[in-house]
Structure 1
């Protein structure tokens with residue numbers, strides 16, 4: 001089961017998926033993970049070792065990040081208002097994961 005950890009020191013939500021996505025399927029993984037009705041998907045960017053999907057929640061912008069070399073997945077907010085919503089966003093995702 002996918003686990004979430006709120007990292008207040010780094011203003012991020014650390015995502016520990018039950019199975020880590022691959023470079024080739026991260027966009028699909030991101031679409032499935034961000035499937036909630038309160039989430040609006042944005043653009044997707046692919047780099048050599050890092051992929052990013054922008055999305056909005058409660059009218060604030062966030063990034064879902066995947067770094068291939070460190071096998072890390074995390075969410076960070078874009079700006080102070082978004083960072084203040086990280087705990088609420090983590091709770092929202094936990095609720096979705098339990099359905």
Structure 2
């Protein structure tokens with residue numbers, strides 16, 4: 001199984017007529033746009049905002065719907081966006097987050 005990266009589709013509506021982005025997911029999307037080769041090695045899922053988020057419930061359970069999340073083949077998870085980016089850079093090459 002490839003690592004699975006799950007982020008929100010953006011923009012999303014939360015409240016009547018109010019559009020949002022997830023700043024953590026936007027950071028991940030920026031890293032993906034720079035490191036396009038990562039998508040050859042991982043599965044990226046862009047999912048809708050409303051809960052329950054079916055794929056997360058199936059993979060991690062009802063109580064773990066925080067995004068973004070990187071699910072490793074050993075089922076360990078990373079939710080910190082900087083740690084996600086640095087992990088992907090370490091595993092697959094490419095640009096990391098500057099300290």
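Please state which of the structures 1, 2 yields 13.8 when mean count of other Cβ atoms within 10 Å over residues 55-62 is computed from it. It traces back to 2. For helix-only ellipticity at 222 nm (-39500 (n - 2.57) for each DSSP H run of 4 or more, over all residues; to 500), the calculated result is -9500, so let me know which of 1, 2 that is. Matching structure: 2.
When relative contact order in percent (Cα under 8 Å, 6 or more apart) is computed for each of 1, 2, the one that comes out at 33 is 2. Figure out for me which of the structures 1, 2 the number 13.2 belongs to, where mean count of other Cβ atoms within 10 Å over residues 15-22 was derived from the coordinates. Answer by label: 1. Computing distance in nm of label points 7 Å out along Cα→Cβ at positions 7 and 23 across structures 1, 2 gives 1.6 for structure 2. Taking 3, 13, 27, 28, 21, 8, 1 as the value of P(r) over Cα pairs in 5 Å bins from 0, in percent derived from one of the structures shown (1, 2), identify that structure. So the calculation was done on 1.
Every number here is computed from the coordinates shown, using simple stated rules; none is lab data. Just so it is clear, the structure is predicted and the values come from calculations on it, not from any experiment. Cβ atoms are built from the backbone, for glycine too; each structure is taken alone.
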